[in-house]
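Derivation of every value follows stated rules applied to the coordinates shown; laboratory data play no part. Not measured: the values here are computed from a predicted model. Cβ atoms are built from the backbone, for glycine too; each structure is taken alone.
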Structure P
């Protein structure tokens, strides 16, 4: 069996991606947080998702694409209408941490930048999450 990139030991946080051309982000911005449930692919990654794990919210196809929020997985992955869904609570940042900010900090090899079309969930490793958290703390 091939070695898996994501393991409980390598996982820093899951990344839920949102294309604003397919999912309206205006109601989420008004509410200050994302919707409470997101579709995920039925694969080994979705089987690793556990309540309490960190999750980052990535907005793609937008002039300010990047991480717009951070939160936690709030429950188990469930099947709804023939699709897997993961429950989350992800408060939004006042200002996004943009892809340009991330590249400037040396994070150009993150999966979400290398494979932007990949289905949910994407992920960041422990070292990437530590750098992202430092970037968030140092923001005005």
Structure Q
């Protein structure tokens, strides 16, 4: 497995992920798994995980999956991403698994599945599909 420190360093700079309490669970070429607790400030009015938490975690997992197939010190930005919300986010944590569907020099097509974890039981609550655009590092 290649050295993934540069991806971990990039993730550590994401203030929003820090605010959400998100962490990297796994990095593989073309696949990144992130998770985050469903904190009180991340819940909607009925007590479920807010859709914004599902979106942010899925988008970020998909983006880092794209980055994992690019040269070190690359960057990507989301060009577009779509989410289908399938079920309420009930539980203690969300886990997002981002995958590269088709890598490319100009566009990287990605997807992510978001699961809610409730006492060990996992429920698929959202699927995302989108396009990442490689950009120059700053």
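Can you say which of P, Q returns 24 when relative contact order in percent (Cα under 8 Å, 6 or more apart) is computed? Among P, Q, the structure yielding 24 for relative contact order in percent (Cα under 8 Å, 6 or more apart) is Q.
Among candidates P, Q, the computation of distance in nm of label points 7 Å out along Cα→Cβ at positions 20 and 68 that gave 1.6 used structure Q. Kindly point out which one of P, Q the value -0.37, -0.61, -1.61 was derived from, the read-out being log10 I(q)/I(0) by the Debye sum over Cα atoms at q = 0.11, 0.14, 0.22 Å⁻¹. So the calculation was done on P. For mean count of other Cβ atoms within 10 Å over residues 28-35, which structure out of P, Q has the highest calculated value? Looking at the calculated values, the largest one is Q.
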